[in-house]
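Student: Okay, got some structures for you below.
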Structure P
Amino acid sequence: MRWLLLFFLTSLLAPADELVVLLHGLARSAKSMEKMEKTLVKEGYQILNLDYPSRKQPIHELSAFVSKKVTPHAAKATKVHFVTHSMGGIIVRHLQKHHPVKNLGRVVMLSPPNKGSEVIDKIGGNKIVKWVNGPAGGELGTGEKSTPLVLGPVSFELGIITGDRSINLINSSMLPGKDDGKVTVESAKVQGMKAFKVVHATHPFIMKKKKIIADVVTFLKEGRFKK
């Protein structure tokens, strides 16, 4: 009976040779993804919670940086999944277009600016904003220089979760429709995505909510979100 219970419990865990790469957002660090990391470790995944210099390099250089860090780990895994926050999702889109991970599994993006953000259009040229966001931040608008808009549809299995609550009323006043303080619900979408979910969460803290972390786990395992 004990062996049967053990078999049942281990069958609920992810295969030990599947890797999940966690990518934080602009001007954040790997620490912001630690709660997500702890849960995914318990679920049986290998984890690479990657710090990358989000404020110091343009997106194409950040993509190359991530590729270099992920490649040796990917070679040892049967599948490589990604869970991203904000700009981390744009890096994965750039990565798969220019430095593709061949054994890519599933991807979950939390509050990604997949169609850019009007906040960058309006205040991205401000000296303080440019200092805080760095060169990559300036690429996240909705105009001709928008990197997200030139990347095109996704060709991988993608689930997106975005929020409709804001603690930044100044930013929200610049955004049309429902938003999370940085990205509108509509701008989080991208052609080719498999699943999309809107939750009551704000941009800075969406990755820390237990229900959202549970949704991430479900998508990585089953390719769907909880109802």
Structure Q
Amino acid sequence: MGIYVIGMAGASGAPYARRVLEQMLVQGHDVKGVITDAGRKVLEVEEGLVLTGNTEADTPAVLKWAQAVEAPGNLDLYHHKDVAAPIASGSFYVDGMAVVPCSGGTLGRIAHGVSNGLLERAADVCMKERRRLVLVPREMPVSLIHLRNMTAVTEAGGIILPASPGFYHNPNSIDDLIDMVAGRILATLGIDSKFMKPWLGPKSRTTDAQEGIS
């Protein structure tokens, strides 16, 4: 099994992080988590999850939120100012990292190597060590500054994966849309999931309805 880093910054999109974290842990991967102060506020507003910033106390709450209390994978949370954490060093191997959601400010700091906390430092490490880094912004519209920062990250080897769910799979619920984005994030990190269904060509709605998947 692999070792992955998940960073949560102060942008809308906490449900995507929940689903990605759940799948990683359920599949037995070890996850190193970093949540910024703004990320904790988003979790409270969008998911009703109130965290204290004390990583030891917050870990059980995050596992319950992700519905992964009994999952085989292990979760280690680090304070976002703990730059002595293992993931702050390139000598500590990880298979990849996703920042989900990724705020515009976090994107800008990562794009320009400004590591004022553990999340940005861990992302910087992934790029310098040529490890997979996936940033999931959810801004609309985006400014020229955002676009240039996305270009800089891409040129440095990172991957920009906007939280833009499709509709060609005929979603029936918000969860279907969340799962689609989560599935793309996992697939980009090299992790298979039940959420990532390949496009096999158009099917008639009549056929879909008969098969119960419309």
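Each value in this text was obtained by applying a stated rule to the coordinates, not by laboratory testing. If you're wondering where the values come from, they're calculated on a predicted model, not measured in any experiment. Cβ atoms are built from the backbone, for glycine too; each structure is taken alone.
Student: If you work out mean count of other Cβ atoms within 10 Å over residues 48-55 for P, Q, which one comes out largest? Please report the intermediate quantities before stating the final value.
Tutor: On the way: P: 18.2; Q: 13.9.
If we compare mean count of other Cβ atoms within 10 Å over residues 48-55 over P, Q, the biggest value is for P.
Student: From P, Q, which structure was semi-axes √(5λ) of the Cα gyration tensor in Å = 28, 21, 17 calculated on? Write out the running numbers ahead of the final one.
Tutor: Numbers: P: 30, 19, 15; Q: 28, 21, 17.
It must be structure Q, since only it matches.
Student: Looking at mean count of other Cβ atoms within 10 Å over residues 80-87, point out which structure of P, Q has the largest value. It would help to have the intermediate numbers written out before the result.
Tutor: Details: P: 27.2; Q: 18.2.
Going through P, Q one by one, mean count of other Cβ atoms within 10 Å over residues 80-87 peaks for structure P.
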